[in-house]
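Okay, got some structures for you below.
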Structure P
Amino acid sequence: MSYELLFSPMRLGSFTVKNRLVLPAVRTGLARKDGTVTPELVAFYQARAAGGAGLIVVEGAMVSPAGRGGVRQLAAFSDCQIPGLSRLREEVHACGTGIFLQLTHADGRISAQYTGRPPLVSGVSDPRPLCMTLGGPEILDLAQAYAGAARRALQAGFDGVELSAAHGSLLQQFLSPHTNTRTDEFGGDWRRRCRALQEVITAVRRQVGPDFPVILRLSADEFLELSEVPDQGLTLGDSLSILPWLVPFGLDGISVTSGTYETQNTAWEPYSYQPGWRLYLAEAVKRAVTVPVIAVSVIRDPEMAEQILQDDIADFVGVARGQIADPDWGRKARENRADQIRRCVSCLHCREHLTLAGRAECALNAVSHHELEYGPLRRDGAGRKVAVVGGGPSGLEAARVLALRGFAPVLFEREEELGGQLRLAARPPLKDKLHWLLDYYRRQMALLQVDLRLGTTATVELLRQEDPYAVIAATGSLPAPPTAIQGAQQKSVYSPLDILTDRVQLSGKTVVVAGSGLMGLETAELLCQQGNRVTVIEMQDTLGPDLYFQVRDDILRRLKRYQTRLFPGRQLLAIGPELVRVMNLTEQTEETLPAQAVVLSIGVQADRSLHAQLLAAFPNTLFVGDADCVGRIAGAVRSGYRKAAQLR
């Protein structure tokens with residue numbers, strides 16, 4: 001497929017973008033604490049520019065110290081930040097890619113935790129006594145802060161700026177009837193709620209002149225009806241009135257997104273959201289305005305991107321997480337190698353790691369956000385043979401990297417198919433995106449001519465026959481034995497592995513799932529889909545205690561639709577015929593629950609059955625994935641990459 005429209009130029013205001021592929025603003029956490037650009041930040045964006053993006057919208061730069069939304073957030077409120085921004089622009093321009101700077105001010109409901117100052121709000125009803133509602137003069141000062149930041153972007157050589165009124169930012173807070181409860185000229189009907197944004201656009205345009213592109217990113221629908229908030233938020237209908245009115249004040253384009261803090265799953269979608277689900281928002285906006293529109297909507301394939309343009313749904317396509325997972329997304333599409341794209345599976349590890357560690361990462365791409373740290377792979381394998389034991393994600397990633405380095409990997413997998421835990425992880429409902437990762441690895445193994453020994457159990461004797469230079473053991477994990485649970489050896493007791501592999505098929509049964517980790521909850525959902533009545537019990541006070549909240553909320557919402565009984569704070573004591581005994585840890589009382597079958601999802605442990613033998617026979621043995629440290633796909637891929645990249 002040629003993707004003629006995707007790789008055709010188009011103007012955004014006075015600037016001509018070389019193609020229609022946009023990297024929308026994504027938080028990386030790679031700036032310094034003072035908001036200045038780091039070499040790591042430059043390397044991240046340079047990789048996406050070199051990978052084929054037509055336009056990069058650099059992550060939200062705060063326009064004021066009071067508008068901080070993260071510890072290491074980029075900033076444009078001081079002239080001392082211009083030199084770093086200029087260096088970033090130079091590297092992106094060197095690849096022929098356009099670069100805009102997103103300007104933002106965090107919602108006052110979260111900025112206080114980073115600034116130590118009273119939260120600045122538009123007029124939201126908030127029980128905290130220290131919230132400060134912005135007065136009219138302060139709003140005009142805010143507009144000047146945006147104008148000053150836009151001037152700095154212009155001085156740094158950027159091609160344009162984007163104003164953020166999305167995902168819970170302060171400007172979105174003004175627009176939304178949920179958060180803007182003012183009764184002055186900045187609140188009330190939609191025109192008055194637009195007043196603050198109108199002042200910002202006007203101030204920015206006066207500062208940068210008529211020829212510097214200014215675009216707006218808007219959450220066109222907050223989808224509050226999907227949350228527990230009873231108020232009405234900003235709706236698509238509101239946005240279709242607001243945008244045509246705002247454009248004449250000086251906007252050259254609209255980037256259409258959705259969601260706010262109460263509905264984050266409609267802004268950064270988990271696994272269950274399907275590609276293209278919110279394109280109707282962009283299409284409606286495009287019909288309402290006279291400037292170009294950028295669409296985002298879980299766009300993972302160049303085919304979909306091209307079809308969006310052909311159908312005149314939007315003028316540009318925004319691919320954010322897709323270009324995090326594969327910075328060469330654009331180049332591979334342009335070179336007709338779309339089948340080699342490592343497609344984002346919407347696991348949200350990037351968001352989770354940003355929240356927990358302050359910087360983003362990618363579960364599928366170990367190099368993402370670590371471009372400077374890792375650098376290019378050494379080509380020093382010299383054809384030396386390396387045995388890789390196990391064809392799960394860590395073993396596949398290790399084999400891929402070894403082949404790129406010039407080693408000769410031989411991969412042993414006891415099953416007839418590649419994938420290991422990946423195949424199991426793709427089994428629950430709505431997890432089909434994981435097949436994309438499996439497809440990627442299968443193609444990589446074929447392209448790199450990795451020697452695959454499927455249906456072959458690796459033994460020390462077999463490996464000795466290969467005389468490998470090194471061994472990488474990716475032997476995975478096994479369900480942890482339920483040693484402390486009375487009755488756990490009964491025939492009606494199963495592991496998630498039994499259910500996910502279809503070794504056991506239950507239907508019409510009353511089933512108790514013990515353990516609410518990701519595997520436990522996903523197994524419960526599969527059992528519900530198969531027509532069972534399911535109860536989930538969890539020792540901790542909350543269900544899914546180790547899960548990122550967006551993933552947890554998404555799957556719990558679906559389980560509730562199945563009328564699944566969910567019991568946190570319960571310890572499984574014993575399993576008997578047709579029932580289980582549990583301890584209610586809050587009340588310190590025993591309870592019984594009906595159970596014709598029980599699934600014990602109480603964790604896994606590394607499969608170390610070959611560890612001692614391998615180390616004794618092959619001193620140059622490295623353990624990766626669950627064989628080294630039990631975890632999720634992100635840890636498996638990172639482990640496989642790192643140890644294969646560092647092998648000497």
Structure Q
Amino acid sequence: MSKLDNKIISSIKVLALDMIDKAGSGHPGIVLGAAPMMYALFKDHLNVIASKPKWFNRDRLCLSAGHGSALLYATLYHAGFDIDIEEIKNFRQLNSLTPGHPEVKVTPGVDVSTGPLGQGVANAVGMALAERYLRSITQKEIPKTKLIDYYTYCICGDGDLMEGISYEALSFASTQKLNKLILLYDCNKISLDGETNLTFTEDIETRFEALDFNIIHVKNGQNYNDISDAISDAKKSKKPSIIIVNTIIGKDSMWEGTNTVHGKVLTKEDLKNIKQKLEIETNAFNVSDEILNSFQNMILTRVDKKYKEWLEEYNHILEGRNASLHKLINLVEKNEFPIDFDDSKFKISDEYNEELRLSNQKIMNFISPKSPFFLGGSADLSSSCKTYLTKSSVMAFNNPLGKNIFFGVREHAMGGILNGMALSNLKVFASTFLSFSDYVKPAIRMSALMNLPVTYIFSHDSFLIGEDGPTHQPVEQLTMLRTIPNFYTFRPADINEIMGSWEFILKNNCPTALVVSKEARPKYKFTNAKFVKYGAYMIRKEKYHLDGVIIATGSEVELALSIAQDLFVSGRDFRVVSMPCMELFLKQNPRYEEQLLPRDVPIFAIEAGSSLIWNRFVTKPEYIFGINKFGQSSKKAELAKYFKFTKNDILEKIVKIYEENDNIDLI
């Protein structure tokens with residue numbers, strides 16, 4: 001390596017260590033071990049422009065080992081991204097541009113939020129899949145175009161490869177032959193609790209041979225030239241690549257090569273000694289202008305010509321009349337996703353009665369042909385969830401434009417991969433059974449944290465699905481989904497509410513869950529697609545005098561309507577409220593809630609799941625009709641009777657409440 005290379009790498013290390021030292025927390029081990037890897041990427045390979053961080057044909061970088069954020073921020077600062085020295089000093093502080101782990105839409109130059117190990121690997125697979133899909137669309141229009149043509153790089157560590165999601169995602173990447181995906185594996189053989197030989201002893205090379213990856217070794221992870229050469233070789237491969245870079249965690253620290261240096265702030269003496277070894281003995285946060293200018297000029301000199309060539313083609317396409325490419329540019333550049341979806345265009349017979357999952361499939365297949373940017377798949381359950389897009393084909397390495405993605409039995413990776421695709425502004429969906437939402441929950445949380453337009457479609461939505469038994473019968477899942485911040489869970493009652501759910505989903509760039517029953521349901525007389533956006537609305541109005549309110553969702557709306565009718569015959573006039581999306585309802589003006597759910601009458605709730613979340617709305621906990629135990633293997637009717645969830649059971653309880661309390665205590 002040249003002296004200048006050494007100087008810049010050392011400067012990046014020292015700035016990152018100063019950040020950790022000032023914050024009083026962070027991860028110095030990866031900074032000292034992996035800085036040459038980061039430098040090689042930025043100096044020689046990443047096609048990025050600091051002044052245009054959202055350039056849509058830039059190479060993507062995913063730091064799956066998100067605890068190395070100080071290293072990333074220090075590199076971005078050196079590379080000229082819009083992060084001033086005060087933000088560098090505010091590392092890990094409230095509302096800074098430099099949070100403890102990388103966050104997309106917060107820090108210029110950060111392409112994805114990472115932190116939960118392994119997730120970033122799956123995100124990188126999704127980014128690479130999105131690149132291939134978008135590139136295939138452009139090259140279908142203009143065969144040799146370079147409008148979309150970039151690599152996805154992922155820096156991962158031992159912890160990432162221990163997590164099951166990474167293996168799921170990389171197995172998928174291999175099957176799809178995503179050759180523009182390049183992993184740089186920071187192989188230091190240390191995790192937080194000790195040496196990896198305590199927990200992680202498989203032969204990584206043999207594992208990746210079995211995955212049919214292109215495998216490259218770098219014996220000395222401190223030699224930037226060797227790393228750069230390895231990346232050049234990886235870019236020539238027809239397979240996805242892993243570069244195994246042997247590094248030393250905490251290089252030059254008194255704790256070098258030990259787990260202590262992973263997440264412990266260096267002592268002042270240790271930091272001073274490292275600066276002496278690296279020959280950068282300056283005050284904290286004092287970075288040489290010579291080093292900054294040199295590094296930025298290296299990157300600009302390499303990328304500027306490529307960008308100008310790309311810009312010329314981009315402008316030529318903009319001046320042309322290719323509507324398909326104009327739409328693509330508006331998508332990836334402005335996140336414009338226009339779909340003409342209006343529920344009034346659907347003519348539905350009053351006799352309509354169909355499984356809600358089939359109703360949902362019809363609507364999805366109405367949406368799909370309207371945009372090439374709407375696609376997704378299932379974790380080996382598209383035939384059960386009914387999410388197959390019938391007018392398209394299955395995506396494969398030799399059929400990159402297929403819109404049906406077969407993820408295999410890989411729920412967690414499915415969510416992580418779709419998050420990566422959504423980061424390219426594609427509107428994507430996943431599907432599995434509601435009980436298996438637990439397998440995809442960590443990825444759902446990241447969808448919400450990044451505010452990505454991923455729609456999770458869950459079928460088989462209650463314990464009443466029958467003989468498959470409690471492993472397949474959801475109980476607590478709806479409550480879990482509804483408690484995720486920045487996430488909307490829809491449980492529609494009929495085809496009208498499914499349409500209303502999709503209308504919201506298509507018009508809002510946010511993460512959602514759509515929970516659809518496998519049970520047949522009619523089109524109810526007073527459901528309304530236009531009212532779904534309010535989260536809850538009245539579907540049965542009291543005729544004379546309001547005696548009470550029953551709230552229900554999904555399949556239980558029919559049950560609530562039937563119970564209300566029987567109560568009316570016996571002289572009690574009940575309102576029925578459908579609540580397809582609790583989260584949207586809670587965002588409405590409080591006056592709307594007061595009008596819909598007046599507190600001077602008893603309020604009940606019916607839902608075939610956990611009762612805990614319904615306390616927010618009902619008069620008393622005993623006014624909730626749900627299930628708070630695991631199910632049983634049996635037929636639907638027997639299960640309903642066994643768990644006292646039949647119409648008669650609920651009706652009798654409501655009547656008994658009234659009989660015992662002529663003047664019901666509403667406090």
Ranked by FRET efficiency 1/(1 + (r/R0)^6) of positions 17 and 185 (r between Cβ atoms, R0 = 35 Å, to 0.05), which of P, Q sits at the highest value?
Q
Among P, Q, which structure scores highest (criterion: mean count of other Cβ atoms within 10 Å over residues 393-400):
P
Answer label among P, Q for the case where helix-only ellipticity at 222 nm (-39500 (n - 2.57) for each DSSP H run of 4 or more, over all residues; to 500), calculated from the coordinates, equals -9500
P
Computed 1.5 for distance in nm of label points 7 Å out along Cα→Cβ at positions 225 and 281 - originating structure among P, Q:
P
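No value in this document is a laboratory result; all are computed from the given coordinates. Because the structure is a prediction, the values reported are computed rather than measured. Cβ atoms are built from the backbone, for glycine too; each structure is taken alone.
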